[in-house]
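Next up: the structures, one after another.
Values quoted throughout were computed directly from the atomic coordinates according to the rules given, and no laboratory measurement underlies them. Bear in mind the structure is a predicted one, so any value in this text is a computation, not a measurement. Cβ atoms are built from the backbone, for glycine too; each structure is taken alone.
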Structure P
Amino acid sequence: MKEIYRTANMAEIALLQSVFQSEDIPIALFDQMTSQIFAGAFTECRIMLLNDNDYEDACALLAELDLTPSP
């Protein structure tokens, strides 16, 4: 499991869930509820790839959306 992106923006989370699902890239969301409760003030939602082999494809999808993967 590898983190691909981190954000407190709920619209970005929904968009990325949809994009990754349409490309059959399974993800998990960590800290989503905490991020919503505190409006991103203390924590961001982490989008995790369930399969590390999807990293290159996921990075390419983020680039198409002008987003930068987590370091």
Structure Q
Amino acid sequence: MTPKEIKLEVGRRLRDLRMKAGLSQEELGFKSGLHRNYIGGIERGERNVAVVNIAKLAKALSVRPRDMLP
């Protein structure tokens, strides 16, 4: 996978997990301590999300960090 493909896949997984949890980007941002614009950037594959932020998002979604990775 190329770096762009990896970012897009992580974004797709984040969006799917967020939607399954019934959360808006803003609600996920509040729960994870991250800004909703940052979450939107991840979901669009525009951001190279840090491992620490993957852990924060996974905790907020009640999933394992590895569930967010390709």
Report task. Check the numbers for volume of the Cα convex hull per residue in Å³ across P, Q and tell me which is largest. Result -> P
Query raised in the report: Which of P, Q yields 2.0 for distance in nm of label points 7 Å out along Cα→Cβ at positions 6 and 54, as computed?
Result: P
**Report entry** Top of P, Q by relative contact order in percent (Cα under 8 Å, 6 or more apart), largest first
**Finding:** P
Query raised in the report: helix-only ellipticity at 222 nm (-39500 (n - 2.57) for each DSSP H run of 4 or more, over all residues; to 500) computed as -19500: which structure among P, Q?
Result: Q
Query raised in the report: Suppose you compute distance in nm of label points 7 Å out along Cα→Cβ at positions 14 and 46 for every structure in P, Q: which one lands on 1.1?
Result: Q
